[in-house]
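See the structures that follow.
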Structure I
Amino acid sequence: MGNTNFELKTGLIMMVQANPFCGLPSEDANAHLHHFLELCDTVVIKDVASEIIRLRLFLFSLLGKAKQWFYKDQETVDTWAKCSTAFLAKFFPTAKTNALSGRISNFQQNASESIHEARERLQEYILACTHHGMENWLILHNFYNGLTPISRAHVDAAAGGAFLSLTINGATALIEKMVSN
């Protein structure tokens with residue numbers, strides 16, 4: 001955890017403890033991590049990196065099997081990046097990751113969905129599996145290829161020709177502009 005010596009306020013610890021993760025099969029490790037990070041993002045301690053605060057505070061968000069895991073692997077989770085990665089590897093099963101990654105990879109717009117609704121659904125899949133490992137260009141490509149022919153034609157027209165000829169940033173901006181209108 002580094003040599004930084006600082007105090008965590010009792011109120012903050014209690015907020016983190018209000019939604020503990022126990023490591024039960026019914027719990028969503030990814031959702032726990034998102035909630036935990038939301039709380040951590042509200043905290044600033046002068047001269048202390050946010051990763052150090054997260055790492056020190058994370059233990060307070062765990063109970064039962066999850067807390068035992070943390071103590072057992074404490075030597076290997078000495079940075080926030082290692083800790084969050086190891087946590088998801090342990091408590092977000094590979095099968096679930098594969099299933100959610102498959103939804104992203106094989107995305108298909110439903111016939112009754114607008115482009116906006118399809119994009120929203122894809123974003124939900126991405127948020128449910130932030131550790132999917134796919135690069136943005138591939139997700140964008142999967143989204144475009146999963147659109148209905150009519151929606152693809154609309155996207156191509158908005159791009160002024162071929163959507164896939166745009167840069168990643170240009171293509172992303174175009175999709176964001178289309179779904180916001």
Structure II
Amino acid sequence: MTQISAEDKLDYVKSKIGEYPNFPKEGILFRDIFGALTDPKACVYLRDLLVQYIRQNQPEVEVIVGLDSRGFLFNLLLATELGVGCAPIRKKGKLAGEVVSVEYQLEYGSDSFELQRQAIQPGQKVVIVDDLLATGGSLLAASELIRKVGGVVLESLVVMELAGLEGRKKLDCKVHSLIKY
């Protein structure tokens with residue numbers, strides 16, 4: 001049985017990411033993770049790459065946090081593979097119980113994220129996962145929420161990064177992206 005290299009796995013995943021010009025508006029080239037997720041081999045490779053990265057770089061992680069909504073596609077999977085907990089960060093009004101909130105800026109306006117207060121215990125080590133790093137607002141808000149409940153943000157891990165938008169510069173934690181555009 002031939003071993004597939006991480007580079008070959010990444011190239012395969014990248015080849016399956018859809019590109020949609022002028023979506024959601026004129027002048028934007030939308031990179032769509034769902035193209036990769038509909039391909040069984042790309043799903044396995046993506047899981048392998050994410051799990052391998054965390055095992056090698058953040059072995060002390062205790063909670064994987066996924067961001068609303070595409071981060072949810074990864075956080076349970078990664079938490080299960082790594083044997084750790086997982087927690088969601090959701091848009092305002094979607095979580096029951098006691099929540100902490102943070103407002104963050106979008107390109108055109110603002111939005112709010114929430115986290116259940118008991119989802120992360122003080123001192124727990126967290127990796128944030130999402131599909132995309134663009135302007136950095138949502139990942140920065142997630143870091144702030146995790147720190148509000150006493151969690152320790154080890155890193156943010158994304159599948160894709162739109163490097164030209166320089167979202168990485170806004171973040172206050174280590175960031176790793178599998179694919180940079």
Structure III
Amino acid sequence: MSTSIIQQLAFEKLNDDNYETWKSNINMILVIDDLRFVLMEECPPSLGPNANRTVRDVYDRWVKANEKAQVYILANISDLLSKKHERLATAREIMDSLQGLFGQPSTPAMHDAIKFVYNCRMKEGTSVREHVLNMIIHFNIAEVNRVLMNEKSQVGFIMQSLPKRFFQFKMNAMMNNIEYKLTTLLDEL
């Protein structure tokens with residue numbers, strides 16, 4: 001891939017207001033590198049022990065192209081989005097998820113995101129980092145669908161969602177009038 005294309009992608013990382021341009025650029029890159037078919041075709045069936053060479057080549061080509069497409073996509077979205085999407089198995093799943101997050105505003109998506117934020121409670125024994133990142137993703141979904149919550153409100157929702165073991169942390173923040181930013185809160189927790 002040419003250096004100018006890589007620079008263009010790095011310059012045009014996905015954010016709230018450039019989804020259509022970003023998607024167009026990613027699609028262009030996938031076409032140039034002959035990888036776009038992984039967004040259109042299902043993965044061929046996994047190989048059996050007696051698969052012939054042609055079947056093995058088709059499968060290997062799809063898997064290799066999918067991995068490469070995933071890298072291009074994940075490298076050109078925010079670190080937060082990348083973390084959330086790196087567990088998805090295919091480039092197509094990632095693109096479908098991003099479409100859901102950044103495509104046209106959706107009233108059901110907005111309602112689901114708000115419902116999640118209001119009702120979310122961290123379960124004991126789970127990762128606080130994963131919990132906070134998951135809430136941030138839902139704040140972003142709500143925002144993409146035209147619901148604006150300021151950062152102070154977002155921090156408040158996160159603090160409310162924490163289990164009892166964070167009682168001392170919450171009391172310390174309240175007693176000392178500590179106003180966290182999302183990134184600071186994530187680091188402190």
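Any read-out appearing in this document is the output of simple, stated calculations on the displayed coordinates, not a laboratory observation. Since this is a predicted model, take the numbers as computed values, not measurements. Cβ atoms are built from the backbone, for glycine too; each structure is taken alone.
On distance in nm of label points 7 Å out along Cα→Cβ at positions 76 and 124, which of the structures labelled I, II, III is highest?
III
Comparing FRET efficiency 1/(1 + (r/R0)^6) of positions 12 and 100 (r between Cβ atoms, R0 = 30 Å, to 0.05) across I, II, III, which structure shows the greatest value?
III
When helix-only ellipticity at 222 nm (-39500 (n - 2.57) for each DSSP H run of 4 or more, over all residues; to 500) is calculated, the result is -9500; to which of the structures I, II, III does this value belong?
Attributed to the structure labelled II.
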